[in-house]
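Heads up, there are several structures right after this.
Please treat every number below as a calculation from the coordinates, not as lab data. Model, not experiment: these values are computed from the prediction. Cβ atoms are built from the backbone, for glycine too; each structure is taken alone.
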Structure P
Amino acid sequence: MTTANMEAPANTGKDFGFLERNPGLVPPLGLLVPLVLLIVLITVINPVFLDGRNVFNVFRQIAIFLILGTGMTIVMAARGIDLSVGSTVALAGCVAGIVLKSGAFGEGLVSVAAIIAAIGVGAAVGLLNGIAVTALKVPPLIVTLGTLTAVRGLAYLVMGSDQVRNFPDPFLWMGQGRILGMPAAGVIALAVVLLGAFIMNNTRFGTYVLAVGGDRSAAIRAGIRVRRYEMGAYVICGALAGLAGAMLVARLNAAQAVLGATMELHAIAVVVLGGTFLFGGYATLLGTFFGAVFLGVAENGLLLMGVPFYWQQIVIGTTLVVAVAIQLYRFRRQGMASG
């Protein structure tokens, strides 16, 4: 049985051997205590952290991490990785900006069209990644490293070095609006995470994605169409990167080709921090949620403490390496096979 976990494991009804080989593996909540301690430390240093406006901004910022992290969690569950999500954010955001400025429809319709276009562009990039990985059998790291560069180039081809600004209010709402006092972006992101958890826990797609990541050979012997589910994981990841691109443009009220730089590192960091197994077969969207909150709180805290931007990047990169090292150490202690 393999599992993605938001609250409880899903029963796949098949033994693909992953959790049976690793009975000590449990849903990771290890970030909860460090997260509370981090919040206390930052608050002691700068009480502004708990100011309502700052908390609002933190949750709005976390929304992008959550959406990208959800897609990355699904890809990693299938033993893949997508380094192109940051570039996809840029390309999707630029396409959304162009649609918004086309003036083809009224404000409401053009806003919907821009969001659909952004998601469609992201899904297309994901499909391209999936085809290269499954049909051409190129390693995911190489494929998505290539599309990271190529898609960024497309973003510059579409937008150039310019930017477009001042979008309709219905579109800006998804990045700047509120729902019952909460940031609309955060509510949308939470809905995405919950939907992702439902898919991974309660649908055949989620079960088979985890089976493919846990033991590909066993999945093939069980009659699973492995390529279909691997490709589906990449398409979902790309589509969510497109949604994140539209949301980022709505938050900034500007679209330009430089958007999304290094966001692939943020996405990987929140997933690994949350406890999703780096080599497939086990995923926890609850962990991804805590990972996104932890990273968002850390970045905001560094900003409030006046830490320069380049030190923030050093902290993020170091956190990613340490998180992977801790994950591998913990899994080895539990007797997990290296995969």
Structure Q
Amino acid sequence: MTTPRTSTARRGLLAAGAATVLTSALPAAFAQSKVLLRISTPAVPDDWHAKMWTVFKDSLDKSAPGEFDVQINLNASLFKQGAEPAAMARGNLELTTISAFDIAKLVPEFSVFTAGYIVRDPAHQQKVFNGPIGTDMFKTVAEKMDITPLATAYLGTRQVNLREVRNVKTPADLKGVKLRMPGSKEWLFLGEALGVTPTPLAFGEVYLGLKTGTIDGQDNPLPTVRAAKFYEVTKQIVLTSHLVDSLFIAISNKASASMTPAQRQKVKAAADAASAYNNDNRIKEEAQSVDYFKQQGLQVTTPDVEAFRKTVQTAYLNSDYAKVWPKGLLERINATK
């Protein structure tokens, strides 16, 4: 038989136990309320494209302390490069960087940004993508891919690198030059438009090819030329600036929809801070590379870039590539100052 005193004591113990359970559960509840942001990138730790994600995380930690659980996965350790969009559609990934070439596979009109001399320089790149053109194109990407680009990161500007010094002013001056290009038809077409004889060759074979004369030159952003030591087997850099490449910091629409408007704004601001960090450092590295090559004895020359742009754009406009570009888009890009 339970006495009133015993019953009261038992109720007190049960209440105390329940309070303890609730109190201990609070931290877990708060932890679960954090917005999970998993990031996948193939970038290696020393790359600016890897370091910028730390800037992204730090920005969110400062603007929204305790609201986000940002998990950075480098070296394609979470998803292989190219597999990210599908993972984002499945809800297994929230953020990544995606190239114009990858976007163009599912959004053909975006291929305009894979063509030569469409984007003039990093400043033009930012004006194009941060303005009405970017707004329109990113909206199309969001509708067709279920991901939304948040900010544009500068990937680098490709330049021509030659074994022997040539007086290069226009595409005609590159006639007969066997220039190594990546093996896809898109890259080979760009080489033809530049006036060279495009020669497909694996990247790992380029150094030896330059040394032996199998190829007369190659094209890459200057930091790549420096890292691969192509300057050891070449004598000239021609600043053709024929492709200003981009990476887009993108978020899955599913992840974005799960946030409050204030949180979405903070994530966008963090992406902007990350891309600005990358862009500033990559541009600085490219400028330093020019001085470095001069110190190594290479001639660094600048051709008639407008002549190159006119020739290459004409080649694209007369090709099948331009048939999928929205009417007037190229003119709008060219008019962006």
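Summary of values
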item	result
At a computed 1.9 (distance in nm of label points 7 Å out along Cα→Cβ at positions 163 and 219), which of P, Q	Q
Parent structure of the calculated result 0.97, given that Rg/Rh (Cα atoms, Kirkwood Rh) is the read-out and P, Q the choices	P
Which of P, Q yields -15500 [helix-only ellipticity at 222 nm (-39500 (n - 2.57) for each DSSP H run of 4 or more, over all residues; to 500), calculated]	Q
Structures P, Q, by mean count of other Cβ atoms within 10 Å over residues 35-42: label with the highest value	Q
Top of P, Q by relative contact order in percent (Cα under 8 Å, 6 or more apart), largest first	P
Among P, Q, which structure scores highest (criterion: mean count of other Cβ atoms within 10 Å over residues 259-266)	P
